[in-house]
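So, here's a batch of structures to check.
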Structure I
Amino acid sequence: MVFQFTSADAPGKSVEIDRGLHAVNAPFWGFPNVVYVLESAGRLAIVDTGGSEKPELALDDFVRAHGGYDAIDLVVGTHAHLDHIGGNAWFAERSKTVKFAIGAKDVGWAEDPDRHFGQLYVYGCPGHWRPDAESEAQIRRGIGAGVPIDRPLHGGEELTFGDGRVLRTVALGSHTPGQTLYFDEATGSAFTGDAIQNKGVMNRDAGLRDFPMFGNVRDYRRALERIRSSGFERLCTAHAGVFSREAGNALLDEALAFAEAIGADVRSTASQLGRFTIEDLVEGYLDRHPEYATGLQIRVTLSEFVNDLVAEGSLTPKLEEGKKVWSTTR
């Protein structure tokens with residue numbers, strides 16, 4: 001571990017962790033969160049903007065002390081979840097120079113808050129979970145207003161700012177379809193957002209972890225290997241802190257091992273139950289692992305593991321009274 005903010009650190013606290021590379025504390029809703037700002041010849045590039053409620057608290061003082069809003073050339077999003085793109089509108093309203101970039105497959109969520117809310121929170125696990133009215137209002141506030149994306153990214157692009165400082169892009173997917181890694185050539189730093197889910201993120205207020213959320217294990221393994229092969233010297237995550245190369249590689253190993261453990265748990269539980277719903281899996285997992293919060297994430301991820309078992313022929317799905325039920329085939 002190179003650096004990590006603590007619960008005692010105020011929003012907006014910043015630390016220069018390398019030449020022209022700043023970590024800025026931007027916690028949200030009890031979760032740790034970091035945005036990163038790079039400087040080059042008096043120009044700025046910002047990696048993620050936090051939730052819509054945080055730019056004023058977390059970034060306003062920093063930006064004003066480093067040239068002001070019209071010193072910003074780039075805002076790049078690692079992915080289009082609310083704690084990473086919710087602050088985009090704040091910068092769009094205040095800067096005449098900023099250009100926005102994000103993975104092409106996440107552009108719809110970044111530009112259209114209704115699409116973002118509907119596809120993720122209403123249809124993320126249809127029939128099993130959606131937020132209540134109070135939670136919906138909070139989520140919509142966190143998403144903020146949509147902002148047009150200037151550079152939809154597919155991976156392999158080189159984004160430049162300042163005196164030619166380069167951010168190289170690597171398409172990752174898995175956590176979201178457009179999840180993207182940005183590699184800072186000047187410092188060897190890789191900005192991964194939430195690509196490394198590991199064991200989930202602890203909510204400091206609730207004392208519970210949010211469950212890791214990713215697609216199937218094949219896509220997740222591919223994303224982790226792309227991070228490993230990026231050549232990073234420093235791994236800059238959104239919620240887990242900043243890691244050296246050695247510690248970062250250990251984190252990648254741990255994340256993959258945990259994903260495979262989830263898969264083994266789902267396979268074992270499915271075999272034991274014989275016939276089940278997603279809610280049966282969720283209830284059983286939370287009974288065995290009470291440190292996790294219930295919610296969308298666990299349902300999305302366990303559903304992906306179930307889909308893998310269907311694809312290999314181990315499970316058969318069907319609808320019973322409008323609800324999806326799976327049965328073992330062997």
Structure II
Amino acid sequence: MVLKPRQEHILRAVVEEYIASGSPVGSLHLSEACDFDVGPSTIRSDLAHLEDEGLLAHPHTSAGRVPTDSGYRYYVDALVREHRERSAPPQPADRERARMEIDEALRETADALSRVTTMLAVVSAPSLACTSIRHIEVLALQPRVVMVVVITSSGRVSKRVFRFDQAVDEGLAEFARVYLNERLSGAQLGSRLVESAFNSPDLQRRERDFLAALRPAFTVVAGLDAEGLHVGGTLRLAESLAAQGVPNLNQLLEMLEERFNLLELLYEALRQDDVYLRIGREMRPPWLQSCSLVAASYGVASRNLGTVSVLGPTRMDYQRVIGAVRASADSLSELLEEIW
């Protein structure tokens with residue numbers, strides 16, 4: 001879709017006026033409030049064209065226009081292009097505390113981002129799929145219960161408990177601990193090296209069967225896990241959506257409590273090198289289609305390790321939110337570069 005510069009200017013003015021006021025925007029208001037150097041009749045013609053293109057809608061109860069999801073999309077794509085050309089202002093971060101504990105830095109980022117945007121902020125911890133193994137413990141907790149602990153290079157600790165039908169020989173558990181540390185120390189989770197360690201021809205059948213039972217502890221589903229999500233501002237999101245009369249609000253908040261519902265969205269964002277945007281009906285879950293998601297990934301050495309995101313109503317201040325999300329992601333990337 002190609003718009004004339006004036007039509008783009010008018011679309012931007014309608015979106016920003018609607019975001020600020022929540023009321024439909026008319027041609028007379030635009031001609032008086034904005035400097036377009038054209039009369040109201042020309043603005044009305046451009047508004048009609050934008051409506052024909054599906055970028056604006058015309059409520060029956062008003063002479064003004066409101067943005068559609070496609071209108072928001074056109075607007076935020078232009079914002080992203082502008083943000084590429086200039087650096088966003090840095091967000092304050094407590095670097096000393098962050099050096100001591102990465103998770104605390106992620107928690108602080110989620111809380112600060114929620115305060116800045118007055119919306120729901122979600123920050124995912126470095127993906128286990130993007131980190132390497134530092135140490136492995138295989139512990140026989142009970143005769144038929146074994147726990148596998150995996151410590152990664154990012155400081156994350158993953159625990160998995162396995163129950164067996166018969167008692168497990170403690171010598172077998174000790175073998176697994178020594179063998180897995182020898183073969184997997186330094187290996188990236190999800191790599192072929194991890195797979196080959198469990199399928200080595202040097203393993204006896206008893207050892208192979210036991211390791212196969214422990215294999216799920218080294219499998220990362222979708223690259224993210226619900227325990228690694230830091231969420232701030234659920235109440236702020238609820239208040240914002242309630243003020244806009246969003247339906248099914250209780251159902252949406254219940255879904256957000258089950259954090260795994262956010263994983264699919266964040267996994268898609270993790271694979272993007274630029275700002276990731278989903279507006280209204282662009283999000284598949286029906287309970288999210290009254291919202292928009294703005295996300296950016298952070299990481300080190302050209303590797304995306306986690307995401308910073310904001311979820312809010314479609315009528316949000318996209319320029320401010322995109323800048324805040326991008327700045328927070330850049331700050332975390334700088335922080336991890338220093339720590340690692």
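Read-outs throughout are calculated quantities, based only on the coordinates presented, and are distinct from any laboratory measurement. If you're wondering where the values come from, they're calculated on a predicted model, not measured in any experiment. Cβ atoms are built from the backbone, for glycine too; each structure is taken alone.
3.3 is what came out when distance in nm of label points 7 Å out along Cα→Cβ at positions 255 and 279 was calculated for one structure; which of I, II is it?
Structure of origin is I.
With FRET efficiency 1/(1 + (r/R0)^6) of positions 79 and 183 (r between Cβ atoms, R0 = 25 Å, to 0.05) as the yardstick, tell me which of I, II scores highest.
Largest value of FRET efficiency 1/(1 + (r/R0)^6) of positions 79 and 183 (r between Cβ atoms, R0 = 25 Å, to 0.05): I.
Tell me which structure, out of I, II, gives 0.4 once distance in nm of label points 7 Å out along Cα→Cβ at positions 31 and 239 is calculated.
It was calculated from structure I.
Check the numbers for distance in nm of label points 7 Å out along Cα→Cβ at positions 55 and 135 across I, II and tell me which is largest.
II
Taking FRET efficiency 1/(1 + (r/R0)^6) of positions 167 and 247 (r between Cβ atoms, R0 = 30 Å, to 0.05) for each of I, II, which is largest?
I
Can you spot which of I, II the value 19 was calculated from, given it is relative contact order in percent (Cα under 8 Å, 6 or more apart)?
II
Tell me which of I, II gives 4.9 when you compute distance in nm of label points 7 Å out along Cα→Cβ at positions 159 and 319.
II
For helix-only ellipticity at 222 nm (-39500 (n - 2.57) for each DSSP H run of 4 or more, over all residues; to 500), the calculated result is -14000, so let me know which of I, II that is.
Derived from II, not from the others.
Can you spot which of I, II the value 50, 20, 17 was calculated from, given it is semi-axes √(5λ) of the Cα gyration tensor in Å?
II
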